[in-house]
1. Among the shown structures P, Q, from which was the value 16.6 of mean count of other Cβ atoms within 10 Å over residues 265-272 calculated?
2. Once relative contact order in percent (Cα under 8 Å, 6 or more apart) is calculated for every structure in P, Q, which label goes with the largest value?
3. Of the structures labelled P, Q, which one yields 0.9 when distance in nm of label points 7 Å out along Cα→Cβ at positions 273 and 305 is computed from its coordinates?
4. Compute distance in nm of label points 7 Å out along Cα→Cβ at positions 217 and 297 for each of P, Q and report the one that scores greatest.
5. helix-only ellipticity at 222 nm (-39500 (n - 2.57) for each DSSP H run of 4 or more, over all residues; to 500) computed as -13000: which structure among P, Q?
6. Given that distance in nm of label points 7 Å out along Cα→Cβ at positions 177 and 201, derived from a single structure, equals 2.2, which label among P, Q identifies that structure?
7. A value of 30, 24, 20 was derived for semi-axes √(5λ) of the Cα gyration tensor in Å; which structure in P, Q was it taken from?
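Each reported figure results from applying straightforward, stated rules to the coordinates on display, with no laboratory input. In this text, all values refer to a predicted model and were calculated from it rather than measured experimentally. Cβ atoms are built from the backbone, for glycine too; each structure is taken alone.
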Structure P
Amino acid sequence: MSEPLERMAIISGAAQSDIGRRLHRSGIDLTIEAALRAIADAGLTVDDIDGISTYPGMGGSFGGASGAELHDALRFRLNWRDGAAETGGQLGAVHKAVLAVAAGLARHVLVFRTVVEGSGGAQRAGGGGGMPPAFEYLIPYGASSASNWIACYANRHMHEYGTTREHLGAIAINARTNAASNPQAIYTEPMTMDDYLDIRMVSEPFGLYDCDVPCDGSTAVVVSHRDYAPDCPHPPAHVNAMGTAHRGRPSWDQFDDLTTMTMRDSAASMWERTELTPADVDTAQLYDGFSWLTMAWIEALGFCGRGEGGPFVEGGTRIAPDGELPLNTWGGQLSGGRLHGFGFLHEGVMQLRGTANVQVDDVEVAAVGAGGGPECGCLLLTRGRS
């Protein structure tokens, strides 16, 4: 196969702002903090940045800041800028930055995602309007939240494959255990299976600990051309392959298979673009907006067979830091905080550098997947050039 375009790009810098349950700081304040830290981490200056990419752009969900706001705040002189929600999930912003670098439209692109969900709606930017027309029929049934829609998939998975709440609990407990070593994590107290099972129900089969925790914070990375790699102050993460496909209906509840979601397609397209296989992956950082989404990603990426996610995670041994597939080593969104996909990317980069709080031994390949429903995307990152 010819070399995929994405291999022209590296992640040269990665950083986060302060993260907390309720920081009561503006989205742009947090974004500037993360951006400047990421630029410095890459060994660059503001003047070196010639591109910006963000998700979901102006007026997006969970507050935050837009690319235009950051552009103005730091007075960037840009050759390329993008911010949009109709893309491959949260990581779509990274996919587009990689392609901009590969096409020569920019050399160093700052990519960020900011949330101020913990501090509440007072700081949220833009938005407005009502529920999209496609969702109007859900309201009479009280199904206005993603927790309701994804719970339907989880229940179907349980019906078809015998998945249990204890299987989902293994994912949540693994996240909590790892979060104890993350100084910025929201939840760090130890959690047992009894704690998990006894917590209040949100939308069956999801209890509170199956749902990610709102927080305030910003994550930023710098996507650079790979010829900058020798000048990086830290080992860069090389982009080996991207998963961008959306081959089913773009719907939360009308997908052709109600035991998986669009990660089925994005994962398949990623493996089509690389010589590596699931057996080569040393750690996986996979979206856990709800615990079942992580199981869906594990199956979609081929770490186990269809319907085998429950037995794969049972007991937590395989997904522990010293297990077969070290998973969400920063605590994930279930305990680390809902950084809306970008926390997984940041952790993947740290694992490849060897500087994570819960460091897996000898990481050479990291898989990162983010999103659920009709919007998913993934990346395969390597320590060295492919």
Structure Q
Amino acid sequence: MNKKKFGALLVGISLMIAGCGGGGASDTIKIGANLEMTGGSASFGASATNAAKLAINEYNAKGGFKGKKVELVIADNKSEAAESASAMQKLVQDKVVAVIAPIASSSVIAGAQINQDSKVLAISPTASNPKVTVDEKGKVRPYLFRASFIDPFQGSVMAAFATKSLKAKTAAIYIDNSSDYAKGLAKYFEEEFVKAGGQIVIKEAYLQKDTDFKATLTKIKATNPEVIFVPGYYQEVGLIIKQSRDLGMKMPVLGGDGWDSVQLTNIAGAENLENTFFCNHYSAEDKSPKVTSFVEAYQKAYGQVPDSFAALAYDATWMIIKAMERADSTDPVKIRDEMEKTKDHDGVSGKTTLNATHDAVKGAVIIAYQGGKQVFKERVAP
């Protein structure tokens, strides 16, 4: 090989190597999104993706990062924890600088080792199980973060609402046994409800994708609970509420942020949603300038009111962008280091500070349904 060809080969190899580091040598900076684009939680994934795109488009319109545009790279985890690790691996191989992690807690946990090994942070908009950021040995997962409050707070909020606002003394718990999220909320609801003097009269379980709940609901009805806590996702929750009302069960039904989808009314029926309440991260009815601006921009772009999954994904995306700006770098490790320092991030879902375990410290709201539409009920401080 002559010297000229050898020199050209070396230049080519150098350019290839330069193009492998965290998006720094490219004309665009890649942020990954490991989200539920298909499967049972596709509604959540669509909301999160739309909001992430909105945030990135707004940032790019202001000039991007040092003149470079930010690009959202999406990997579909198919609403299954088993697929989440593969989706995360795909994004890491695509040289993203950070990842918007899955909606579901179990799916975030499934990809945790890949984030650790690749040293690329992932921040979930909504995953609320404590195990997302702290492993079984009590050690903080250094590359995992969340933009939402955690299950103990959400479960205790709904237990307090049941005992104080609804004056309930007995409750039934009906959970999705295939979901870490649902089991986490149920655990903390039960602890706080009993601590407040309440009694859990029955605990029952179902599995994701179940459709016939009448036999179990009949058992629950026989115990005559004053409230039913159903901390699942909207697909099954909608059917559970509809079938419970068909059985003549008129007591309040309570849940968590997994209820928050425009599809819930279609599945349950507007009339059946009367006397139901759930804990959420924000209300589109909030008239603060930050929320109003976001709701207007989202509606203009997508033609619908943004749910909490959209609000939290929007906040999570901006948290990545702000961490990147503070780091003044697209180095994934430096971005992680700055993400860890997040304090009083002024987001759509309120001011967010990440604590020592990478959990978001923030407030919550209680949402009721009236006429099939969500109505702000009350606000709960952290």
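1. Details: P: 20.6; Q: 16.6.
Of the structures listed, the value fits Q.
2. Details: P: 24; Q: 16.
Ranking P, Q on relative contact order in percent (Cα under 8 Å, 6 or more apart), first place is P.
3. The value was obtained from structure Q.
4. Sorting by distance in nm of label points 7 Å out along Cα→Cβ at positions 217 and 297 in descending order puts Q first.
5. Computing helix-only ellipticity at 222 nm (-39500 (n - 2.57) for each DSSP H run of 4 or more, over all residues; to 500) on every structure in P, Q gives -13000 only for Q.
6. On the way: P: 2.8; Q: 2.2.
Answer by label: Q.
7. Structure P accounts for this read-out.
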